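S.K.: In what follows, structures are represented as structure tokens.
What follows draws every value from the coordinates through simple rules; no lab data is involved. Note that the coordinates shown come from a computational prediction; the quantities given were computed from them, not determined experimentally. Cβ atoms are built from the backbone, for glycine too; each structure is taken alone.
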Structure 1
Amino acid sequence: MAGSVQRYSPDALADFACELLTSAGMAEPLARDVAEVLVEGDLLGHDTHGLQLLAGYLSEIEKGSMARDGEPRVLAERSSVATWDGERLPGPWLVRRAIDWARPRAQMHGAATVVIRRSHHIASLAAYLEPVSRAGLMMMLACSDPAVASVAPFGGTQAVFTPDPIAIGIPTSGDPMMIDISASVTTNGMSARLKNAGQRGAQQWWLDALGQPTDDPSVIFAQPPGTILPLGGLDAGHKGYGLALMIEALTGGLAGHGRADLPEGWGATVYLQLYDPEAFAGTGAFNWQTDWIVDACHRSVPRDAERPVRLPGERGLARKREQLERGLELQPAIMPALTGWASKLSVKPPISNLTNL
């Protein structure tokens with residue numbers, strides 16, 4: 001219907017995703033975490049890292065590249081620090097278990113850290129931040145994929161890194177600040193979406209194989225492949241390059257497993273740290289500072305009066321509230337990619353509501 005969009009109940013989508021995963025053989029507790037994290041990504045507007053990933057996850061399960069059940073293997077553990085081997089288990093389940101491990105230890109010691117090698121993909125980093133931040137803890141989450149390289153070091157033309165995302169949830173007395181950025185100017189998922197839609201980038205976000213800047217995302221899928229520019233682009237890409245080096249050290253370095261090892265396929269090396277402000281200057285003092293920053297940013301006179309200054313995560317949380325009320329609007333290509341799996345696994349897709357624009 002022209003002039004309308006398809007919206008779905010978020011709970012129905014999570015149930016649908018969970019049923020697809022369990023029908024593919026994944027244990028229900030793991031499937032439920034994966035489904036909830038994917039839907040949370042879509043609710044927040046991170047729709048390249050929400051249910052768009054599910055068809056790929058199902059393919060990984062089918063070929064045995066994602067474990068269906070099991071437990072992470074503890075490689076090292078001290079009072080507030082742990083290193084796990086994720087055993088190729090689903091990333092969302094592993095990250096949620098790591099948060100569960102770190103939370104009481106952060107409250108006891110002030111901070112707690114878990115690094116995970118050999119996790120599968122962990123989806124949208126922002127999808128983990130809100131519950132932890134609303135509980136008064138600050139959270140930092142970063143990951144890299146040692147099996148993939150699409151981002152060149154600043155000044156180079158051959159890929160070394162993945163986009164290497166990092167996310168930080170910062171408590172305030174109101175909504176948390178939720179930062180989710182990458183060390184590159186765009187991501188693999190967005191590059192693929194633009195290429196598949198026959199679209200160009202808003203700017204020259206890529207280099208072709210000869211090192212020439214371009215707004216054509218197809219160059220990173222060519223042979224020989226081009227690369228994604230580091231955050232900051234041609235002028236200030238040394239900043240994104242430095243950020244990528246830091247994330248590689250926090251993930252692969254601390255986990256002792258990364259790009260120096262033989263690749264095992266799509267996955268992640270993960271760094272998670274929780275801080276309890278109460279153990280430092282106190283929660284009240286922390287919120288006094290973060291609330292001041294929030295107010296100062298909101299008061300800053302905008303360059304464009306139609307676009308007032310926002311805090312990171314503000315638009316995502318507003319989008320989530322709207323979609324919880326009216327239904328979740330999926331990207332048009334997502335449900336068609338899942339209907340084949342639904343038929344194959346004998347799972348009934350959810351029914352959408354058509355909403356007039």
Structure 2
Amino acid sequence: MKAAVLESLENIVVKEVPTPEVGPDEALVKVHACAVCGSDVRIYHHGNNRVIPPAILGHESSGEIIKVGAGVTSFQVGDRVALGSDVPCGECDFCKAGHGNNCVINYAMGYQFPGSFAEYVLLNRTVLNFGPVHLIPEHMSYDEGALAEPLACVLNATELAGIKLGDTVVVMGAGPIGCMIIPVALMSGAAKVIVINRSPGRLAFAKQVGADVTICSSEEDQVARVLEETGGLGADVVFTANPTPSAHADALLMAKNRGRVNLFGGLPAGSKVELETNLIHYKELIVSGAHGSVPRHHRLAIELISSGKLDIQSFISHRFSLDEVNEAFRIAESKEGLRVIVKP
């Protein structure tokens with residue numbers, strides 16, 4: 001089969017590799033769509049201790065099951081499926097408690113398990129038994145199915161932040177993930193969503209998907225503007241959906257007393273952030289992180305997309321063939337568009 005192989009840092013080569021053999025408890029999926037995630041770009045440049053080259057990346061994907069082992073009963077040939085990233089081991093305390101994204105092993109597709117920037121991807125026993133593998137309906141496109149994974153991560157974050165009816169929500173970052181938070185926040189009961197971005201280009205899309213107020217942080221003081229928009233009180237919920245350390249510090253400043261701050265966007269490895277922790281103490285802030293998702297979030301993401309309650313198609317800006325994977329990575333990193341899909 002043809003696959004995009006990360007041979008070394010900043011070196012992806014599209015080449016022929018052996019098609020995976022299917023064991024008795026495994027299944028083989030013909031990949032129809034795989035989106036480029038920001039974490040794929042980070043691995044491309046900086047590596048990851050769970051990714052050992054040569055490796056096949058790609059964890060936001062969908063496709064058709066074309067072969068199943070004799071012991072597989074939950075899926076059959078011809079099933080249309082969407083695949084997520086985090087795969088619970090199913091055995092550790094976190095997985096047994098339903099928190100598989102905090103698994104002590106932390107398996108993931110496109111990390112320890114070969115990913116979907118390839119013509120075919122193997123679903124091993126652990127993935128089939130515990131992972132985010134879900135059927136998608138006929139009316140849902142494979143491209144839409146691939147984006148159930150990032151939407152699942154958004155659902156995890158919004159759940160942790162506990163958005164309530166009437167809340168004012170701030171989203172710091174208008175990339176694909178930040179913009180996905182907007183409709184989910186509104187569906188969760190937010191009365192007002194304020195979106196902040198350093199460059200103005202993506203703010204127009206944020207308005208398109210429901211933002212009530214947009215702030216260009218390179219042109220005005222983002223903290224002062226949020227306080228102005230909230231009558232000086234601050235926002236009930238603040239999400240940091242960008243990789244900028246200063247966003248973490250500013251999030252505390254723009255949060256309302258007893259507000260919730262969710263640190264969603266990961267920072268470069270080794271980043272240190274100077275926080276005024278007295279703000280957490282005296283304002284009684286609740287600060288949480290959000291990392292990945294669990295299979296139930298992935299299933300719910302598919303339901304939201306298939307019902308039409310969330311127009312995930314609008315988040316797709318570019319499509320490339322597998323042979324064009326390097327250009328797909330370039331476009332994703334350049335922020336020229338939103339989600340970029342590779343179609344093997």
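S.K.: When FRET efficiency 1/(1 + (r/R0)^6) of positions 185 and 281 (r between Cβ atoms, R0 = 35 Å, to 0.05) is compared over structures 1, 2, which one is greatest?
M.R.: On the way: 1: 0.45; 2: 0.85.
When FRET efficiency 1/(1 + (r/R0)^6) of positions 185 and 281 (r between Cβ atoms, R0 = 35 Å, to 0.05) is calculated for 1, 2, structure 2 comes out on top.
S.K.: Given structures 1, 2, which gives the highest value for distance in nm of label points 7 Å out along Cα→Cβ at positions 161 and 289?
M.R.: Across 1, 2, distance in nm of label points 7 Å out along Cα→Cβ at positions 161 and 289 peaks for 1.
S.K.: Still on this structure, I have one more. Assuming -11500 is helix-only ellipticity at 222 nm (-39500 (n - 2.57) for each DSSP H run of 4 or more, over all residues; to 500) as calculated from a single structure, say which of 1, 2 it is.
M.R.: Derived from the structure labelled 1.
S.K.: Among the shown structures 1, 2, from which was the value 1.6 of distance in nm of label points 7 Å out along Cα→Cβ at positions 41 and 129 calculated?
M.R.: 1
S.K.: To continue, here is another question. A value of 24 was computed for relative contact order in percent (Cα under 8 Å, 6 or more apart); which of 1, 2 is the source structure?
M.R.: Going through each structure in turn, the value belongs to 1.
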